[in-house]
Structure 1
Amino acid sequence: MEVKKHVEILKLRGQSKQLIQDEIIIEHPFTIFLNEEELVTILCTPEFLKELAVGFLFSENYIENLD
């Protein structure tokens, strides 16, 4: 999955205008399921998804540890 994308933007500073190339981050929907039920959909970059899911479940008290 693509994480970054180059786009043309119009940069405004005072009275000046300039078309430039810039890099943006692309977010994708990531759905976390618990016991085969959809729990939440998060927009995020498609990296470290396992860590994101575990961290979410831990911070929301769905799990207490990694055992």
Structure 2
Amino acid sequence: MNLLESGGFSCSNLYDVEKQGKVKEARSKVSETLVKMHGEVWNAHEESKDLEKVLKDRTKEHALNIKK
């Protein structure tokens, strides 16, 4: 005799367990997506800082060339 036959689990309980599994899977996918997006934003931020430095250097070079 298994749990279903003995009344240990009802169809409602099985549905709840299945639903919880789907919710856990969905949360895991969301977490993975958030980690990926965070990494992309971080990389974009770092690239932006690098570009800002290049712009500052080029602006300084340009100003020096104008003075010559």
Structure 3
Amino acid sequence: MVESGEIVTVEPRWVMSHDNSAAIIGKFGSIGVKKVWDPRRVVIILDHVVPASQASYANNHMKIRS
């Protein structure tokens, strides 16, 4: 049982995010993160502007897919 104030380290089976994740990719890079720990276990849903109506959205989608 986990008690209040304890620190728990877990390894999730899956992590999920949305297409606004493109905005934080640069933030991770600035702290030295080069890749996600296991790309097979990351799901990012493109749901806000699909299909992309502007080049900036299309660029964000490409950044997420890479």
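Thinking of 1, 2, 3, which structure, once helix-only ellipticity at 222 nm (-39500 (n - 2.57) for each DSSP H run of 4 or more, over all residues; to 500) is computed, gives back -32500? Among 1, 2, 3, the structure yielding -32500 for helix-only ellipticity at 222 nm (-39500 (n - 2.57) for each DSSP H run of 4 or more, over all residues; to 500) is 2.
One of 1, 2, 3 was used to compute semi-axes √(5λ) of the Cα gyration tensor in Å, and the answer was 29, 14, 11. Which one was it? Can you show the working numbers first?
Details: 1: 38, 12, 10; 2: 64, 6, 4; 3: 29, 14, 11.
Clearly, the read-out refers to 3.
Values in this text are rule-based calculations from the coordinates and carry no lab data. This one's a predicted model, so the numbers in the text were calculated from it and none came from an experiment.
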